[in-house]
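Take a look at these structures.
Each reported figure results from applying straightforward, stated rules to the coordinates on display, with no laboratory input. These figures come from a predicted structure and were not determined experimentally. Cβ atoms are built from the backbone, for glycine too; each structure is taken alone.
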Structure I
Amino acid sequence: MIYLLPHTISNSAKQFPDRDAFSCGNSSLTYCQMEQRMNQVANVLHQVGIKKGDRVGIYLNRCIETAIAMYGIMQAGAVYVPIDPKAPASRSRFLIEDCEIDILISQTTQKRNLEKIVEGPTRIKSIIGFDKELEAVNCISWKQVFEHSDQFKLPFRLLEKDLAYIIYTSGSTGQPKGIMHSHYSGLSYARLAASVYNLNENDRIGNHAPIHFDISTLGYFASPFVGACTVIASDAHTIFPASLASLIEKEAITVWYSVPLALIQLLQNDVLRNKKIDSLRWVLYGGEPFPPKYIKELMERWPNARFSNVYGPAEVNQCTYYHFDTPPINDEPIPIGEVWDNTDFLILNEYDEPVIPGEIGLLLIRSATQMKGYWNNPDLTEKSLYKSISGHETQLFYRSGDLVKMDQDGKMHFLGRKDFQVKIRGHRVELDAVEASLLAHNLVSEAAVYAVQISAESKQIEAAVILKPQVNLSEDELKFFLKDKLPLYAVPEKITFVEEFPRTTSGKIKRSAIAATLSNANN
C-alpha cells in the first residue's frame with residue numbers, strides 16, 4: 001500500500017527494477033538502484049542521530065544526488081528542506097536557524113558556499129555528501145554513504161499526514177516563510193497529476209525546475225508514482241537554450257513542465273530549427289502567463305503535443321488546468337481552466353460573498369494537495385485560511401491572494417495578485433521584502449518598489465529611493481548591497497534616486513504614480 005512518498009520508489013522498484021528512475025547528464029539510476037541509494041542515505045541519517053520529523057537541508061544544484069537526498073530523508077522519517085545554493089549565505093543561514101536544521105546534504109562542489117554558511121557559530125553538526133574537512137562539522141562523503149547497507153526498516157511509525165517537506169518562499173515582512181507539506185498532500189498531487197496527464201511507465205518527464213521551486217514536484221513525485229523516468233535538466237542546460245533543446249531531443253522527453261520563460265528562450269534564440277522533437281506528447285507551463293503569440297509558434301513546431309496552462313500556488317501544489325490542442329485564435333490570455341478532482345473552490349468578493357460568473361473575486365482553494373500550514377508561524381497560517389461552515393463541519397480554504405473570474409463556460413481566468421506580490425520569471429516576489437532590504441542600507445531614508453510591464457510577456461522590478469541628507473550612493477553600490485540580501489531575480493533592474501514621493505492625502509506613497517512618472521521620464 002502506498003501512503004508515504006518513498007513507497008512510490010519501492011513499489012516501482014518491484015514493478016520496473018531496471019527502468020530508469022532519474023537521469024541527469026551522464027548519470028542515471030534505475031528504480032532498483034534508487035531504492036538502494038535512498039535506503040543508504042536513510043541509514044546514514046539514523047547513524048548521525050536523525051529523529052522522526054527532524055528537518056534536513058538539501059543544499060544541491062540540479063543533479064542526480066538531489067533525488068537521492070529527497071527520498072533518503074523522507075525514507076528516514078525526516079523532512080527535507082531545499083536551500084538554494086545560489087541564494088545569499090545570510091538567507092541560507094536564516095532557513096537553517098528558522099527550521100532548526102542540524103544536518104545538510106550537499107556535495108564537494110559547494111565547498112566555498114558551505115564554508116560561508118558554517119563560519120562562526122552554527123547549528124550544523126553534519127554534512128552528508130561532502131568529502132572535505134570543516135571545523136566542528138562531521139563530514140561524510142557520498143562514497144562513504146554508498147558503503148552502508150541498502151536494507152532499511154523505519155524504527156517508528158509514520159503516518160500519511162506527517163510532514164514530508166518544507167519549501168520556503170518570501171514572507172510579508174521580508175523574511176522567508178516555510179510552506180509545510182505532508183506525505184498525503186504530496187501523494188495526492190502525484191496521483192491527480194498521473195490521472196490528469198495520463199502518465200505511465202513509458203514517459204520521460206523533463207524536470208527544469210530546482211527543488212526549491214514547487215513545480216519540480218511533478219517530476220520528483222508523480223513520475224515515481226507511475227514508474228516513469230524523470231530527466232533532470234542540469235544548471236548548464238537551463239543557462240543555454242541550445243543545450244536545453246538538445247536535451248529534449250536527445251532524451252526523447254514525452255512530458256515537459258516549466259515556466260514559460262524557458263520555452264520562450266528556445267524560440268527567441270532560434271535553437272529549435274534543426275531539432276527533431278517528435279517525442280513530446282504534453283507540454284505543461286505555469287508560474288506566470290504565457291503570451292499566446294509564443295504558444296502559437298511553439299505549437300507549430302510541436303504539432304503532436306497537447307498544451308496545458310497549469311495554475312496553483314505552492315501552498316496547494318497544482319489546483320487547476322486548461323488543456324488545448326489547437327493554437328489560440330487571438331491574443332487574449334489563456335484561461336487557467338477548471339479545478340481538478342478532489343478539489344473545491346470559492347470565488348469571493350471583498351465582503352467574503354460569492355460572486356457570479358463574469359465578476360472578479362478572490363480565489364480560495366480547498367484540496368487534498370493543500371499544505372498543513374506555515375512552519376513556525378501559526379498566526380500567518382490562521383490568516384491564510386478561510387473557514388467555511390457546512391452543516392456541522394468547518395472546511396478550511398486557502399486564500400490564494402489571486403483575483404479570478406469565471407466565464408459562462410465554467411472556465412476560470414487569472415487576473416493578477418490582490419496583494420503586493422508579483423511573479424518574476426516564475427518566482428513569487430513580495431515587494432515589501434525588497435523595500436525592507438533597501439531600507440536596511442544605512443544611507444537610505446525611504447524606498448518604494450513596484451513592478452513595470454516591459455513587454456507583453458514579462459515584468460521587471462524597479463525602485464525609487466530617497467537618500468538621507470548630504471550623502472552619496474550609486475545605483476551599482478545599492479544593487480551590490482541587495483545581492484547579499486535577496487535572490488537575484490528580486491533585485492530591482494532599475495533604482496532611481498528622487499527627492500520626494502507623491503503621496504495620498506493619508507500620507508501613503510502612491511507607487512503607481514512613481515512608476516508612471518519615472519517611466520515617462522526614461523522614455
Structure II
Amino acid sequence: MSSTMMDVPLTLDWIADRAERWFPDVEIVSRRPDKSLTRTTYARVIARAKRLARALGAAGIKRGDRVATLMWNHAEHLEAYFGIPLAGAVIHTLNLRLHPDEIAYIAMDAGDRILIVDDVLLPLYDKVVASGAKFERVLVVGSHGEHESYEAFLEAAPATRALPRLAETDELGTCYTSGTTGRPKGVVYSHRSTLLHTLVAAMPDSLSLSHADSLLPVVPMFHVNAWGLPYIAAMVGAKVVFPGCHLDPPSLLELMATERVTIAAGVPTIWIGIRDVLDAKPGHYKLVPNVRMIVGGSAAPEQLIRDFDRHGLTLIHAWGMTETSPIGTVSRLPAALEGADDATKYALRARQGRPVPFVELRVRNENGDVPADDTTSGEVHIRGPWISASYVGGHTPERWTDDGFFRTGDVARIDKHGFIKLTDRIADLIKSGGEWIASQELENALMGHPAVREAAVIGVPHPKWSERPLAAVVLKDGQLCVADELRTFLASRFPKFWVPDAFVFVETIPRTSAGKFKKTELRDTYRDWKW
C-alpha cells in the first residue's frame with residue numbers, strides 16, 4: 001500500500017525547534033529564592049537545552065538512561081525538560097515534597113544516573129543520599145559549593161557533538177504516582193504520547209493556550225510534568241512566568257498582576273488561598289480581566305467557582321492522573337447551554353467535564369456501563385494514546401481491563417450531557433449500614449458554607465453501622481460556626497444517613513505532596529473516635 005503522506009515521527013525536537021525559531025524573543029520569567037526575577041527567552045532556553053543534551057551525551061548518557069531533577073519551577077528546569085529528552089534520555093522529575101526515604105526509593109527504582117538539583121534543595125538531597133540513593137554525578141543549579149556546577153557542565157559541552165536521532169517510541173519522561181495506596185509506581189511517557197497530549201491540551205475546548213497568553217504554572221514541574229504546560233507553552237509560544245518556591249497567595253497574586261498573567265494552573269488549595277486574599281483585599285491586585293485558572297488534582301467546590309466569578313476570574317475544571325499524562329477531561333459548557341440558568345451552568349462547571357479528543361472514557365459498575373442518569377455511580381475507566389498501558393516493572397496489572405482501559409479508582413456519575421462528576425475515590429467511600437456515602441460530595445457541600453474554608457470527610461469505625469462519617473473542618477479567619485449549624489446546612493442537600501455524626505474543628509487538614517487531602521492520616525488520627 002502506498003501513501004502520499006510523509007512519515008514524520010512525533011518527537012520533542014519539533015517543539016524545541018519551533019519555539020527557538022518562531023518565538024525566540026518570548027520571555028521566560030523565573031522567581032528566585034530571594035524573590036528577585038530573572039528573565040530569559042525561548043531562544044536562550046532552547047540553545048542551553050541543546051547544550052545540556054550534548055553535555056549529557058559526552059558524559060556517557062545513552063538512549064533510555066534516566067536523568068533526574070530535584071528542582072522548583074524555573075528556567076533551568078525548563079532547560080532540563082527539553083535537554084534531557086533531546087539527548088535521547090528520560091527526564092525523571094523527583095517530587096521534592098515526599099519523604100527523603102520515598103524519594104530515595106523512587107530514584108533507585110528508576111535507575112537515575114545523573115541528578116540536577118537546586119542549591120536550596122541540597123539539604124534535602126543530603127537526606128535522600130543518606131536514605132540510600134546513589135547518583136553517578138550531581139549537578140547543582142546555583143551555589144554549588146563542593147558539588148559539580150550545572151553551569152560548568154554546560155560550558156564543557158562539545159559544540160560539534162551531534163544530537164541523536166529520536167524515534168517517537170523512545171521514552172521521553174517518567175513520573176511516579178504519589179503512593180497513597182502503596183509503594184509509588186512509575187509511569188513512562190513516550191515522545192509520541194507527549195506530543196499528542198501537547199497538541200490536544202492546547203486546543204480551545206481543552207486548556208486553550210495561545211501565543212497571546214502569559215502562563216503561570218503554579219502546579220509543580222515535578223507533578224505530572226506540570227500537567228504538560230511547559231511543552232504546551234513552548235509549542236504555542238506563550239510567555240511563561242515561573243513562581244519558583246514562593247507559592248503563598250500574595251506572592252502569586254503579585255506575579256499575576258505585574259507579569260499580566262492570563263492563565264494559571266494549580267490545585268484547589270492554591271485557589272482557596274488566593275480567593276481568601278482577594279476577599280480580604282478587594283481591588284488591591286490589578287489583574288488582567290478574566291484570568292483563566294485551571295484547577296485539577298482534586299475537585300473544586302462550586303462555591304469557589306462562584307467566588308472567582310465575583311472577582312472577574314474564571315475557574316476551569318480539568319481532571320487527570322499521573323497515568324493519563326494527565327489531561328483526561330475538561331469542563332467547558334456546551335454552546336447549547338450558554339443560555340441556561342445560573343444554577344445549571346454552575347452545577348456543570350463544578351463537574352470534571354467531558355473527555356478531550358482521542359480519550360475514551362466510560363463509567364462502569366458490576367452491571368456494566370452506567371446509564372447517563374446522573375444517579376448511578378461506577379468507576380471511571382479511561383484509555384487513549386497518552387494513557388499508560390502499564391507501570392514500570394509491570395506492577396499491579398489488574399489496574400488494566402482486558403480491552404485496554406485503565407481502572408482509575410475514581411467513582412463518578414455521568415449526566416445526559418456526557419459530563420462526569422467525580423464523587424469519591426473507591427478507597428474513600430464510606431459504607432454505613434450497608435449503604436455507600438460519597439465523602440467528596442459532602443466536602444464540596446461543606447466548603448459552600450460561608451464560614452468554612454476547607455473540609456475533609458472520612459469514615460470512622462462505628463459499633464452499630466460499621467462506619468459513620470466524621471468531618472474535619474477548617475474555618476475561615478474570624479468566622480465562628482458550630483456542628484449543629486453545619487448539620488442543618490447539609491440536611492437539605494443529602495439523605496439523613498449521609499450527614500456526618502461528628503464534626504471536629506481543626507487548624508489544618510493534612511495533605512499529600514500533590515495537595516490532596518491525606519485521608520489515610522486523618523483516619524489514623526480518628527480511628528479510636530468515641531461516638
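Assorted remarks:
- Which of I, II leads on distance in nm of label points 7 Å out along Cα→Cβ at positions 166 and 494, largest value: II
- Taking mean count of other Cβ atoms within 10 Å over residues 294-301 as the criterion, the top structure among I, II is II, with the largest value.
- Look at percent of Cα pairs over 17 Å apart, for residues 206-261 alone for each of I, II: the largest one is in II.
- When FRET efficiency 1/(1 + (r/R0)^6) of positions 278 and 470 (r between Cβ atoms, R0 = 25 Å, to 0.05) is calculated for each of structures I, II, structure II comes out greatest.
- Which of I, II yields 14.8 [mean count of other Cβ atoms within 10 Å over residues 30-37, calculated]: II
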